[in-house]
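Values quoted throughout were computed directly from the atomic coordinates according to the rules given, and no laboratory measurement underlies them. These numbers come from a predicted model, not from an experiment. Cβ atoms are built from the backbone, for glycine too; each structure is taken alone.
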Structure I
Amino acid sequence: MNTKIKKNNSKKYLTIFIIISAVCINSLISLLMGYWSYNWLPVQASEAANYVDNLFAFETTIGTFIFLGCTGTMAWILIFNRAPKYDESNGAPIEGNVKLEVIWTIIPLILVLAIATFATKVNYKLENLGSKTKYNFGEEAPFIEEKKPFDFGPIDVISRQWNWEFIYPNGIHSSELHLPINKRTNFRLITDDVIHSFYIPAFRLKQDIIPGSVITYSLTPIRKGVFRLRDAMFSGAYFSQNQTNVIVESEDVFNKWISETVKKELQNGLNPAGRLYDKRLKNGNRGWATVEPAPAPKVQDVGLEDRPHDG
């Protein structure tokens with residue numbers, strides 16, 4: 001009898017040891033995955049990037065822990081708790097285990113609340129999104145002054161199928177977005193046709209642009225370089241061409257660009273979708289149905305379509 005009790009106790013302690021060891025190993029791997037996740041993302045080029053990356057690493061850590069915990073449990077059962085050969089009977093149902101039900105309810109609740117709290121704090125910290133004003137689609141977008149403080153702007157960001165145009169406070173028009181470093185810049189996001197999305201991966205920021213609405217948005221670039229603005233919302237056949245460069249430069253260089261560009265004459269801006277559409281027409285207008293791209297915007301600074309960028 002004593003021998004049987006000792007064996008049961010030894011088995012119990014061994015099970016506890018295995019569970020504790022598995023949890024420790026899982027935790028270590030999850031923390032490493034969270035640490036490695038910072039390397040999966042583009043360079044951090046805005047004030048928001050560090051906060052967003054921390055949230056992503058936190059979610060990666062939790063996700064890895066849950067994934068390994070679930071798959072590890074299934075693997076353990078498949079290897080060590082397999083039914084005997086030719087045993088086709090059903091397993092005994094687990095019912096009435098209140099402790100287990102409470103555990104698998106409380107733990108997911110805590111995890112979801114932790115992620116929601118972290119994400120809410122990040123949003124409050126950044127405060128990128130400002131006011132939103134409706135207007136009749138097709139009319140000229142009304143001017144709205146952002147109530148939150150900013151250092152430069154507002155810059156009108158006008159999206160179309162499929163090109164971008166930027167209008168600065170002094171009336172300069174450009175195909176590339178120029179920004180002064182370490183200055184909180186305010187934007188007025190406007191679309192001339194369908195829904196588009198203002199997305200700069202290196203800034204970790206994305207905001208949909210809604211027809212018939214002027215949306216104010218602010219961000220602070222913290223790294224000099226050339227970064228890519230992409231339309232993250234499917235907006236038609238050539239939406240993959242709806243990209244341009246965001247050039248972050250020192251305040252002196254930015255002011256010099258402003259003073260030189262304001263003297264230039266208007267000319268056709270970047271319009272790669274239009275070039276592809278013209279090629280399509282020359283080939284007989286065959287292929288998928290598509291609308292004709294908007295004309296190239298009239299700008300003082302055309303920019304460079306193939307300018308190297310950092311992300």
Structure II
Amino acid sequence: MAVPKFFEFFEAFLNAIKDGEVHTAKEVRIKVAEDMRMTSADMAEMLPSGKQTTFGNRVNWARTYLNKAGLIETPSRGRYRITAEGKTALSSGERIDLEYLEKFDAFKEFHKATTGDASDVAEEPTDESPMEVLDAAYKQVNATLASELMDEVMKLTSTEFEKLVVKLLLHMGYGSGIDGAGMVTQQSNDGGIDGIIKEDQLGFSNIYIQAKQWAVDQTVGKPEIQKFVGALTGQQAQKGLFITTAKFSSGALQYAGNLLGTKVVLVDGDTLTRLMIKHNVGVSVEHVYEVKRLDSDFFADEL
């Protein structure tokens with residue numbers, strides 16, 4: 001099952017502390033997971049940023065919203081207790097959602113400050129927590145950037161593309177500190193090898209590269225990988241990188257994964273642009289946002 005939306009955790013959170021006792025954040029998370037019948041896969045699901053689980057993020061935001069509405073309180077660091085308003089909410093039989101929280105003035109002020117306008121909440125409640133909205137926007141920006149990057153990469157000549165691949169590997173840290181660590185081979189006599197990255201000063205270990213600038217909707221099949229492995233054998237090489245703007249067939253992936261003695265890594269177009277963005281090749285940083293969240297476990301411990 002999909003992880004419920006953050007506002008769908010409101011009632012489960014209140015049920016977890018409905019006995020009126022004080023509960024730690026960890027206790028609440030365990031009870032909420034049981035109440036919502038979360039599977040191990042649900043619990044392991046990560047936000048697009050990869051920095052936090054979806055479950056943990058949504059429970060945290062449910063806590064924030066319930067606290068702002070006055071349905072729960074924090075009597076001590078990192079510990080929660082249901083309020084009289086929270087008990088009334090549970091016994092009312094009403095659905096406890098964003099529209100319900102709008103009954104409370106304190107929440108309305110909070111929500112207006114965070115959304116800009118609380119008047120539309122009842123009609124169009126957001127399905128995502130603020131962090132998820134930010135993550136989704138970040139993902140969309142990167143998807144657009146990746147598409148634009150690929151457009152520019154496809155305009156390069158074959159030699160320029162090979163130089164780009166070598167530069168990317170250097171930016172990733174391969175050949176670090178070695179003079180002339182990366183090179184593009186001469187096209188007239190490359191023997192099926194388009195570039196080489198030195199991994200050590202004396203050249204005992206090298207990474208041999210083949211770069212295919214094919215249309216993004218094309219597929220690199222097993223025969224192409226077999227030819228590359230043959231070129232590596234001719235160089236007595238054990239490490240190869242086959243990088244393309246296209247994609248790989250299942251046969252190519254399976255063949256590369258089952259090689260013995262020779263390690264061949266396959267990088268398709270999607271991975272190529274993702275690595276370029278990650279390592280700032282062909283892109284520049286426009287804005288940096290640092291988003292922090294409350295560490296409930298920190299406050300639950302004795303300081």
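Using distance in nm of label points 7 Å out along Cα→Cβ at positions 89 and 185 for the comparison, can you identify which of I, II gives the largest number?
Greatest value across I, II: structure I.
Name the one structure among I, II that Cα extents along the principal axes in Å, for residues 161-280 alone of 37, 33, 28 was derived from.
The structure behind it is II.
Ranked by relative contact order in percent (Cα under 8 Å, 6 or more apart), which of I, II sits at the highest value?
I
If distance in nm of label points 7 Å out along Cα→Cβ at positions 201 and 233 is computed to be 2.1, which of I, II is the source?
Value 2.1 for distance in nm of label points 7 Å out along Cα→Cβ at positions 201 and 233 corresponds to I out of I, II.
Looking at distance in nm of label points 7 Å out along Cα→Cβ at positions 17 and 169, point out which structure of I, II has the largest value.
Top value of distance in nm of label points 7 Å out along Cα→Cβ at positions 17 and 169, among I, II, belongs to structure I.
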